[in-house]
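Chemist: The structures come next, written out as structure tokens.
FYI, it's all coordinate maths here, none of it is from the lab. These numbers were taken from a predicted model, which means no experiment stands behind them. Cβ atoms are built from the backbone, for glycine too; each structure is taken alone.
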Structure P
Amino acid sequence: MTTVILLNPRAELVPQEETVAQRRVRLGSRALGWLFTGLLGLSLTVLVIALVTMVFYKGEFVRIGPDNAYLGGGPANSIAFGSLPLVHRLIYCLVGVVRATPIIMLFWSLRTLFRLYAAGKVFEPENASSFSRIGGWLCAYALSPFVCHLFLSATGYEIDKNWAHLASLQAFILGLLVLVIGQVMRVGREIEEDRKAFV
């Protein structure tokens with residue numbers, strides 16, 4: 001003997017009308033997406049100008065000392081960056097790229113995240129991945145001064161020895177928090193998908 005159970009057909013999914021809160025999030029995210037696009041472009045521009053200046057500028061306007069770099073003058077213990085040998089300036093170009101890359105990639109990841117929000121994607125796997133990348137780049141930004149310090153001191157090219165900043169510690173802690181939030185979002189998404197698949 002068999003039993004037949006008739007199930008009601010699933011109702012067709014009707015697109016939900018956008019709420020005021022959803023519209024606000026979408027529009028605000030679009031604005032933030034444009035902001036981070038601008039900051040990304042600005043960061044790339046500043047990096048290119050800095051690299052060209054470090055390699056080709058020979059004047060006294062850019063100076064470097066044991067505790068900072070200076071524009072337009074500096075203390076007596078600073079020297080004109082253009083007076084350094086080419087190899088020394090190229091080493092500092094490499095350091096500049098290493099220090100700038102986390103900032104550039106951070107703006108890229110934030111731009112990606114807010115573009116997802118602007119497209120109406122809030123709890124998708126891509127959002128969790130973006131959060132994780134943001135946390136990772138924040139941690140890289142925090143660690144890059146120390147890594148560059150180790151490299152420069154090992155090679156004997158270090159001039160600016162002022163690498164330890166409280167802001168780096170704050171960025172590292174914030175990066176870890178954002179990284180964990182990304183992982184929590186991913187796990188929450190998996191739990192939600194498992195719950196929907198369970199009949």
Structure Q
Amino acid sequence: MAESTIFPVDFQIVLRALVNVHHSIYPRIPPQGIYFEALVQEAFTKIKKPFTVIEGTARNQPSHDLLVEEARLSLKTETGTGTDPQQLSITKLCTTEREPWTPSVLIDRAVRHLEKYDVILMLRAIWEIPLIHYQLIEIPIEVLKLIQNVGLQPVGRQKGRQSLGADVFRRQERLFHVHFDGSDGKCQLRNLHLRYCNTLSNWDLHVGR
């Protein structure tokens with residue numbers, strides 16, 4: 001388990017136990033969305049971290065999910081059967097469906113959205129039946145903000161509004177790919193290697209065949 005000021009080891013242990021309890025009810029369905037959010041809140045409550053303020057925000061609002069000791073948390077999951085063991089993706093960082101659909105405007109909206117967070121916590125499920133290999137990952141906002149340096153280019157051949165994308169680099173090193181989907185207006189991040197993140201913990205859960 002990795003050290004973290006926001007997510008101490010006792011939090012990680014309790015969250016792992018709660019995820020396992022979740023599977024006692026839903027044997028083959030990893031926690032997602034409001035279910036994962038509820039488990040995270042319960043983990044913070046159980047460890048009674050000193051001077052911790054836990055504050056849920058309104059559902060479906062473009063803001064942080066939890067406020068913990070003034071740190072604004074965004075909670076994400078990646079639990080599909082095709083989840084890559086070494087590279088993570090965020091299918092919906094934010095929605096930028098308003099016009100104008102131009103590179104500078106889209107990047108500005110995504111960066112302003114990231115400024116609402118201090119850290120992203122992601123639960124990932126790697127399917128290796130009869131096991132699910134879980135990863136608890138802390139994603140640094142500073143790394144994601146590097147999208148402000150990219151030059152977006154048209155991608156795909158769909159009719160109507162054109163999707164835009166670009167690889168994101170730090171000096172000569174490729175970090176991940178950012179994609180603005182013209183069909184649904186979502187900003188997506190793809191193929192961010194775990195070495196650029198903080199892997200808090202890993203564990204295996206037996207779910208059978």
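Chemist: Please compute distance in nm of label points 7 Å out along Cα→Cβ at positions 42 and 130 for structures P, Q and give me the label with the greatest value.
Modeler: Q
Chemist: If helix-only ellipticity at 222 nm (-39500 (n - 2.57) for each DSSP H run of 4 or more, over all residues; to 500) is computed to be -24500, which of P, Q is the source? Numbers along the way, then the final one.
Modeler: On the way: P: -24500; Q: -7000.
Only structure P yields this read-out.
Chemist: Looking at Kirkwood radius over Cα pairs in Å, point out which structure of P, Q has the largest value. Intermediate results must be reported in sequence, preceding the final value.
Modeler: Values: P: 20.6; Q: 18.1.
For this comparison of Kirkwood radius over Cα pairs in Å, the top structure is P.
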